[in-house]
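The following blocks contain the structures, represented as structure tokens.
The numbers here are math on the coordinates, done by the rules we state, and not lab data. Just so it is clear, the model here is predicted, and its values are computed rather than measured. Cβ atoms are built from the backbone, for glycine too; each structure is taken alone.
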Structure I
Amino acid sequence: MSVFLTEVDEGLVRRAIVWSSAAWVARLDAALVHDRGRPRMHKVRSIVALMLIAAMEARGELLLTNAANVATRLNSHQAARLGIHPLARISKQQVSRTLTEIVRATTATVNAITGEITEPVAPMDLSVLLTQMVEGMIPASIPPSRVQAIDSTDLESWAERHSPPGSKPDTTKDALPEQAAPSKSKNRVWPGFPLIGADGRKQHTLDPEAREGYRSGKNGAPKGTFVGWDNHLLVDVTETPGEPRPLLIRGVAIVPAGSCKGTAGIAAIDAALSSGVPIDHVFADRGYTYLLAENWAYKLADRGIKSTLDLHANQRGVTPGPKPGTIWVDGGLFSNALPERLRRLPGYPLNQPADEAAELAKMYDERLLYALLPQGAPDLARRKQRYRGPARRSVLRCPNYPESMRLRADRHPTTSCTPGVACGCAATVVAGPGDHFRERQELLWGTTAWRKRYGGRNKVETANSLLKTHKTRIARGSVRVLGLFKNAFLFGIIIATVNIAALMSGYDHDIGDPHPAPSSATVATDEGTPPPVESSTQHLGDTG
């Protein structure tokens, strides 16, 4: 029997009641109280609760019609607890009107005819609102990690493309070089498309704010282009490598596709910070870290956040260091005593066998003997870091630093440095903001330690797979509205259902039937196993 013909599962109702009792919902309810005319029959809290139930039932689809349909399947007790009037019939138009009122209450609107700007009565940054929707129901007993991984995934617009297919969207100028397959569209090309949107970018659909961007390839296919939105997620990463930490999403930013990843990523970080997530370290892929330093690296430093990052081929190579006798190699600072055979090592190709990657990492580990390593914590405010040479650290012998020659020759290698000729073996260097700040990081790129730490970024890849496959199945048509805010709001509700499911499977915590949840340090498995579902609804149904 179709889920949409059955009575609403009690577990879903309980979860919707808790989720919709958040402060952001109360603020919207207060803002939308009319001082003139007939008062609202149903509060915002009731309508968004119906939306959450519809999203939990459909696993990745949130249609306004289905949200309205939920109200017809509630029993009298459920309806009363959700604040639904027993004699009222909620229509799709009422749900849509509530969504429009939320937009007007939180963002400034412009009259298309007169140009008049209407200021919002309850201004709320969209990323902050989305983050509160997604993160707000997580109990305090599961504190956020200070280490977060960030990534973006595509959310395709429901609106059809009406412009000729292309292969190069008008993305940020300093974005990562992309090799993408041309977008394919069977839709009829309309005269005048693409239009030029208010932001100066190309508009390919009837949605005035959807834009074209890149999305990753699948099953060996190259990257392609799509029209819609980029969804940036922040996900908990364990603070202690090797310690299990079930996945939870802590920050969200949804922007038109092809927008600057740095701007959107920082918006997600700021939203998480404002919600009480104490971030001091971020793992990001090259889509963020390849950007100009002022668009990503400097912004992280301004917030006191360190970074572990991968390097694009264009960011690697050998360049002169800040002092005679020093060189930069793949973002790390070395003495020029570094052997030639270790200066230009191959990168890690996609799908490289584990044994081959481990052998390559050993070669990168050999570089450690010649590296100037960070000494003390970085001065992120001034974007400076002190480095100390390998001879001064007593890891090798250099004739230019007599003290190091007293080390045992059978345990410490001796460099081939020429006495009296400058080398960096015993140097102490302070690198400033202009010294490869974009590529600098605590651990040397490519080493075994770096690979182990950067592997934590896979958490956010898992979050994307939960959204696209395992917990929900977000695809084109999952949301069928126009405009950034409405799309983001509905997608935010779907993302919230992933966190609700993750709390149940990873922490055995049902927000609708709360009990003391274990802290992240005591959870035994990484992803956990979902508890058995006792109801007839095989998704996020009643578990108690």
Structure II
Amino acid sequence: MQPLDPAIAAAARQAFAAIVGVDHVFFNEEDQLSYQDKFAVDDALHHPAGAVAPATVEEIQAILKVARERKLPLWPISRGKNLGYGGSAPLLAGSVILDLSRMRKIDYDEANGTVLLEPGVSFYDLYDFLKSKGMKHWLSVPGNSWGSVLGNALDRGVGYTPYGEHTTKICGIEAVMADGMVVRTGMGALDGAPTWQLYKFGFGPSWDQMFVQSNLGIVTKMGLWLMPAPESLMGMDIEFERPEDLGPLVDALAPLRREGLLQQSPTIGNWLRAAATLTTRGEWTDKPGALSDEVIAAIRKKFNVGWWGVSLRLYGREDMNKAAYAVLEREMGKLKPMSLRPTTWKAGEPIEATGWTGTPLTFPMQNANWHGGRGGHIGFSPILPQSGKAALAQFQRTYACYKEFGMDYQASFAFGERHLINVNAVLLDKDDPAMMKRVDPFLKRLIADAKAQGYGEYRTHLDYMDAVADTYDFNGGALAKLNRTVKDALDPQGIIAPGKSGIWPTSMMGAKA
């Protein structure tokens, strides 16, 4: 899409200012730059025309009316902190950012442990709110907690506690459709229902997940289940010496996760996670290409970490945790780990400020500074079965690809109940032109390699939404056709986030990458 005609941009800016006030409309060059993807491979690809920041549903409806009249695409963001996947930038250059960060209301049902949130509520906001109420419930946080709770759940973000699969804890959504209609899903379709955040499904089709990773509506409220504050927490931090220890570790944890003894979403991560957040690459080597085995050994020695590490935690009543811990200790001991450090906590004691306790954190984002200068990262995250053989093979192929393209390997294998997510962080140096030229072919190679194994990504950067959507190719791409049919019915002009998750209306298929 070409940049907005100046006359159209001026008219849109004036119309938006009449709705939200001139202080909440952002169309100058500095504004446009501020909404770009900070980690983009090519800054010019996703350049927005400007932004408008409503505070109410009524303002969103009025903005949509203006956008429909002028055929102006909007790109809704909650807080714009989805770093590594596109941040606050639109997929389609020339779109107007619909910045929902001013919408920050929290409704709390203490008795039932639920909240009803607006898009601008960050994990820090919700944590501070719950703390002010006595911390009777814990939240689950991702590694970037300055982002939106609602936005993270809608993009299937994950955290560290038993409630770490955030999208599964959604219960009830309010959304504004492209034509301005406001809908509430589930029990919210009953006006004044007290059960909106208690029963996910309602009557008839259940639509909550229709708004997850989609462009079919603008979510303005989301219900979320919270974890009751536990009586105790027990666990262990474990390090493993060799790369090939990954397979047996996955096979040991998988049955414990499936049977429910391990209710959290543990993540097996490699040695670079510590180094990339606490040091920079220049402290270890000045040689180009992927880090050598000698440098890797030096990093591991410095931080006393294994090739792989995992933190396991048990939550709930102390008697039950003690019994479960004995099982964990026995099963992990069979693997002969390099080290095993136990940890315990009981209600009333000082609590560790980590993701394992639902405490917001942002220090993992320091890995963007690994190369120095203008750093960043892009995620590559295919879904695998919970199989040690599959995980080890995926690691070996991907690690070889990192070496071939001269990239430093930072990756993890995060457990769901039945699946693994292989989260790979491709660390960037935007001041290194040679490296930046390698990033796109590298990621395309990873996507193609995963597809060859039958694996697809669950989440991806703006640059690769069409490519990843195309890997879901059963029956001639029937899923894409279904998505387009629904998009055509609800938003034929493509006003809301055209191209998100590879979903385009028929009228805009020419803009597809």
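Tell me which of I, II gives 41, 14, 7 when you compute semi-axes √(5λ) of the Cα gyration tensor in Å, for residues 416-471 alone. It was calculated from structure I. Thinking of I, II, which structure, once distance in nm of label points 7 Å out along Cα→Cβ at positions 200 and 440 is computed, gives back 3.2? The structure behind it is I. Out of I, II, which structure matches 24.6 when mean count of other Cβ atoms within 10 Å over residues 232-239 is calculated? Traced to structure I.
Between structures I, II, where is Rg/Rh (Cα atoms, Kirkwood Rh) highest? Show your work: numbers first, answer last.
Values: I: 1.04; II: 0.96.
Once Rg/Rh (Cα atoms, Kirkwood Rh) is worked out for each structure, I has the highest.
With distance in nm of label points 7 Å out along Cα→Cβ at positions 32 and 448 coming out at 3.4, pick the structure among I, II it was computed from. Corresponding structure: II. Which one of I, II has distance in nm of label points 7 Å out along Cα→Cβ at positions 256 and 328, as calculated from the coordinates, equal to 0.7? Considering all the candidates, the number was obtained from II.
For distance in nm of label points 7 Å out along Cα→Cβ at positions 176 and 288, which structure out of I, II has the highest calculated value?
On the way: I: 1.2; II: 5.0.
Once distance in nm of label points 7 Å out along Cα→Cβ at positions 176 and 288 is tallied for I, II, the winner is II.
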